[in-house]
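None of the figures in this text is laboratory data; all of them are computed from the coordinates on show. Remember, predicted model here, so these are calculated numbers, not experimental data.
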Structure I
Amino acid sequence: MQLITGRVWKYGDDVNTDVIFPGKYTYTVTDPQEMAKIAFEDLDPNFAKQVQPGDVIVAGKNFGCGSSREQAAFCFKYARVGAVVARSFSRLYFRNCINAGLPALTLPQSPDLFQPGEQITIDLQMGRIFCAAGEYSFPPLPNAVLGIFQQGGLIPYTRKSLGLDGANQR
């Protein structure tokens, strides 16, 4: 999963966890497919119906602010979003994305560089984003974080690191 290619879904500043994954579902929806269907339900009702594997969410500052609900990261993972690119993230949301195995990339110019629906490519290893406006870099990701993304999240990464990935279970 070094390259991510998908269409841009563009949003603004201060997109909070309650519009990403509405709080009313926090304790009632746990099935991954159902979680994917709820993503952005109130902010963009077309998102869950039209998002395609690899699509990229682009936003302004403070993406994922609000509560620490981890479903707000996992619903995008289950919808097979390729990455979230924002000017800045809430610290808890950023960490929840890493735990989910969903690349959350900080790009100071975001979202000004991207047009909704345009195709972009992200090279996680090289720290580059390629779009119609040009080629842009983001801060390099540590190898451990890249490993978490490659394994599909913190739990699979940890299980593999400890030799508990299925082949060595007792």
Structure II
Amino acid sequence: MKQKAPVKLRLKELGIDWLCIMAYLLLLALFFLAFYQFAFHGFIPKMNEMTIQVLVTIVSVLVIILVFAFLDYKKGGTIGKQKSNLTVVFEKPSFKASILRNLIKFLPWQFGHMGTLHMLQMNFEYDYTAMIYHYLAIFLALTMLLMGLIRKDGRHLGDLLAKTQVVEKK
């Protein structure tokens, strides 16, 4: 693999991608608010925890994973990578590898969602289940962050499994 991308560029990439994700989530929230207003006259139907977990996973996390995987595979990187002059290099380019990379990358976010949604279903009671999800999210996020900072090639767990690396475009 090549020389790792500079930390400054990776942070720029992260910030831009974060803003893109927040914009998508804001549009998603506005869509659902409008949908509930139109379809149910503002009433939000009661759902069990499993239904909420699946719905949130599909419309937020899964969509983001697929979009980021597509951009990494077809465009060489997400909007943040493109604006930061970075690209994803594949040992053997495949959409499957790109999905794996992004699935691992967003796993902490998914665990964070699961813990928060569980806590909301329990009327804001922070029980052991919510704690386990949140600790898993923090552990995985810190592990991948430290891997990216400490490893000479800058690769995190998703990069290692997918055989990819983020590098600066020359």
Using helix-only ellipticity at 222 nm (-39500 (n - 2.57) for each DSSP H run of 4 or more, over all residues; to 500) as the calculated read-out, with -7500 as its value, let me know the right label among I, II. I
For the read-out percent of Cα pairs over 21 Å apart, a value of 53 was computed from one structure; give its label from I, II. II
One of I, II was used to compute relative contact order in percent (Cα under 8 Å, 6 or more apart), and the result was 32. Which label is that? II
Could you figure out which one of I, II the value -0.36, -0.68 for log10 I(q)/I(0) by the Debye sum over Cα atoms at q = 0.14, 0.22 Å⁻¹, for residues 104-151 alone was computed from? II
Thinking of I, II, which structure, once Rg and Dmax of the Cα atoms in Å, for residues 40-111 alone is computed, gives back 15.8, 52? II
